[in-house]
Structure I
Amino acid sequence: MRILLVDDEAELTAPLQRVLTGLGYVVDAVNGGADAVELLQHHTYDLLILDWMLPDVSGVELCQQVRARGDSTPVLFLTAKDTLADRIAGLDSGADDYLIKPFELQELLARVRAQLRRSPHASVGPSTIPSPLSCPTYGDLKLDPTNRLVYCRGMPIALSEKECQLLELFLRHPNQTLTHETIQRYLWPEPTATPASNALVAQVRLLRRKIERGNALIHTVYGRGYRFG
């Protein structure tokens, strides 16, 4: 099954594309309406996931263009426009469903499955995401090391390899002080791997930016290391 994901927020499209691809869907992701128009001229999709506010061509205009040519492919709006008037306008433009950001990933995937069951092109497909029970968790954080994603309040956030390793170490040792040496040996286990003097500090800073949404989780223990929790 093939999905077109159109959203100008790269920090959303990248992890969401990774999640959907990991579930077996073929996902084309673009950040502008004009790029979406080009793809729609050359490919048939089973589902369109559209943001409303896009460069060049809005999501509403895209949806109207699809419906004007008699295309019944399901359209799901994924947008921050949250008033009743917005929802009515989106649905009246021809959309089949409307989900407001921020959203829970599980709900989005359920809506994707529901719309794909109605698609004129689709067959039964993937229906699950990695079980949170098999993933390290802390509060509303759930780590999927296989796909290098962390779910924060249900939203997927893409991590680099080192960020994923660092978060996994923290999640498996909550409320414990981990020394600089312990963390460095975990991240750079090869005897020949000598990280730059500021490499660990840089990795912690990058991870903080992604997971600490107004809530401090990684605490510096001066002269020793870091504590998570």
Structure II
Amino acid sequence: MDKQRISYVPLEQMDDAMRAEMARCAQYGTPRPESSAVRAHVPAAFWAFANSWQAIFREGVCDHAIKELCRLYVSRSVKCEFCGNQRSIKAFSQNDIHEAQTDDLVNFEKSSKYTGRQKAALAYAEAITWRLDTDDAFWERMRKHFSEPELVELGCFIALTMGQQSWLRLLNIEHHEVMPGTAASMAPGFETPEALAKTKASPDYWAKKDAAPATKKSAA
């Protein structure tokens, strides 16, 4: 693995409230402890992210599973392996989405694995992530499936996770390095350090594949 670029703050240097949030990360994940331990260098940054994540990802007006699909779409697009190898326990345990859906994220429009509402959300994530132009038909599609409050929350969430993932991918942080010993929110095949290394070495590992949507490929 490449050299880690920003260190983890040790738990003993955190206050009680931050340690409690770190324990939540270790138990439930999304985010896992490593990214939170990096943000802990600046408590304001630590809490700005943790509170925003709680308010517009775990809670909010738009269904959580839709937001989890968008989060994973961003992971594929910006190739944040740290984020893309996690799964929301809440979304997947309730069977609102399933693992097979993660395979078609980049080519979601042609897939039969998503509902019309899920495809519309992914189109929204695609337009934001890849800075695509939108027209009246695009917004008619959005309004068919989402209310304005849902569009606001979903847009803010996509922007939040895109910014964080675009940053985290540069840091070369890895799972099972802070508060290790749990598989909370880890994707199948990443539950332990050994399993993670084996999956990432596979030629079929998702981060080794082209992430650009068809519209970007044709323009290249």
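Please state which of the structures I, II yields -15500 when helix-only ellipticity at 222 nm (-39500 (n - 2.57) for each DSSP H run of 4 or more, over all residues; to 500) is computed from it. Walk me through the numbers before you get to the answer.
Working: I: -12000; II: -15500.
Derived from the structure labelled II.
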When distance in nm of label points 7 Å out along Cα→Cβ at positions 82 and 202 is computed for each of I, II, which one produces 3.7?
I
Highest-scoring structure on relative contact order in percent (Cα under 8 Å, 6 or more apart) (candidates I, II) is II
The value 14.9 for Kirkwood radius over Cα pairs in Å, for residues 74-177 alone, derived from one of I, II, belongs to structure II
A value of 17.3, 53 was computed for Rg and Dmax of the Cα atoms in Å; which of I, II is the source structure?
II
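Quick note: the coordinates plus some simple rules give every number you see, no bench work behind them. Small disclaimer: the values here were computed from a predicted structure and weren't measured. Cβ atoms are built from the backbone, for glycine too; each structure is taken alone.
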